[in-house]
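Every read-out reported here was derived from the displayed coordinates using simple, explicitly stated rules and does not represent laboratory data. This is a predicted model, so every value here is computed, not measured. Cβ atoms are built from the backbone, for glycine too; each structure is taken alone.
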Structure I
């Protein structure tokens, strides 16, 4: 009779161990977790059950998971958001397919920066957004034809704030703001119409790819007379000579004082890394000076 309690105890112990051993589907172990929302920036383990993270803690027992991923020496973060990409590959063959670069880079959301305008957004949604595993959002170009280059982007008559705002409102779950870029004329019209469209669409932000005029427009005037707090100045580390004013004085290597004031005012500066749109001669001194 004494053996029965022992057998029951052993059975329950095995059952408890078996249950404990299968608590988690996946355990990501030993990685450096960066989680700004929860103020975590240190080595931690992450336990996953099904499609949900159920525990973030130190030294979770590897025996509690069916699969263990060794993340030692790696950073583990929530999915990254790339706010400046170009993915309208069906209209612009040089554009990358979103799923071709996102997941392998830790990106789960990418925002196309003005490849489509109000005339072409339906096509962009059907051929890019709806076909991607990556969540693809968009900055809607103030140019109705979108980012097609050449004369298309110099056509002031195709920069319609009202029509742009109508499409932005209609697709508010996909369009995060308005984009203006590549205009080479002396007028401020593209920027002002983009800002107007942003206001009409519910006060959504504007991203400005600025430059191309000779002499260059004043970025101080852009920051303080045309843009609103929350609007974005992209390619902020570009150095393009006399066609675009830079944030760092090329001669003194000092960040221009009004740039810091613009930051305080709420102007957002986006790297927009790529090609001639980024110069280390701008980025390094800016970062060294606390930009």
Structure II
């Protein structure tokens, strides 16, 4: 089952989830495998091992020969669920001022908790390749879309909490594209609008204003399809901002006016006041 580890990288949590054993047992077994050359230990502060490339194909063959497809899918689902919970814990440890967040952390089983925000950030940084690979595999599977959406949501929130939007922009772009893939496959216009807005924001921050404008227009269409007033208003305002950045002041004023009308119709006074300022 170690052949199912994303990017060939396995840690005690991944192994425990795949096989259904405790984290301690998984850690001991992984150390034994590494001692016999069946795994390569990745030197880091977090226990992590790499499946040798020469064994990966053989392990996949053995898994296909000896495990039923339903069992393999269940193992993948357990692994993704464990990853989601670790990401929730990783993000929650940063909310040190929130009593609710502290209670959520304390409610987690001890193996899923991080001692400090620094420990959580180190784990996230070291497990980044495996986490991104897990998201890609979950989306490509096609049968685990609910878990895939939860995983990507928590991965985005954890990365933003620890690294910030600017530092994590490249990874966030890839993740939001995966979210868009799932939303289009499952015909989820609300999620499609959210993904397009996030991608547009990332394009806008990196100077790709024309690309951002196209994303925002597509998000507006998706928001209208979903009858989502937040996405619709947000997309209108973003279309206006993109035109403003491109120097098309007449179109910018037109779109800001449309967004303002939406805000006033819903009695959203603070947002309307901000739009008046633009």
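Quick rundown of the values:
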quantity: Of the structures I, II, the one that -0.51, -0.87 was derived from, the read-out being log10 I(q)/I(0) by the Debye sum over Cα atoms at q = 0.18, 0.25 Å⁻¹, for residues 192-231 alone; calculated: I
quantity: Value 36, 31, 21, calculated as Cα extents along the principal axes in Å, for residues 128-239 alone, assigned to which of I, II; calculated: II
quantity: Origin of the derived value 3.5 (distance in nm of label points 7 Å out along Cα→Cβ at positions 88 and 216; candidates I, II); calculated: II
quantity: Value 98, 46, 33, calculated as Cα extents along the principal axes in Å, assigned to which of I, II; calculated: I
quantity: Origin of the value 4.0, where distance in nm of label points 7 Å out along Cα→Cβ at positions 64 and 120 was derived from one of I, II; calculated: II
quantity: Structure with the greatest value (metric Cα Rg over 2.2 N^0.38 Å, for residues 56-199 alone, set I, II); calculated: I
quantity: Which entry (I, II) yields the derived value 3.9 for distance in nm of label points 7 Å out along Cα→Cβ at positions 80 and 248; calculated: II
quantity: For helix-only ellipticity at 222 nm (-39500 (n - 2.57) for each DSSP H run of 4 or more, over all residues; to 500) computed as -6500, the structure of I, II it came from; calculated: I
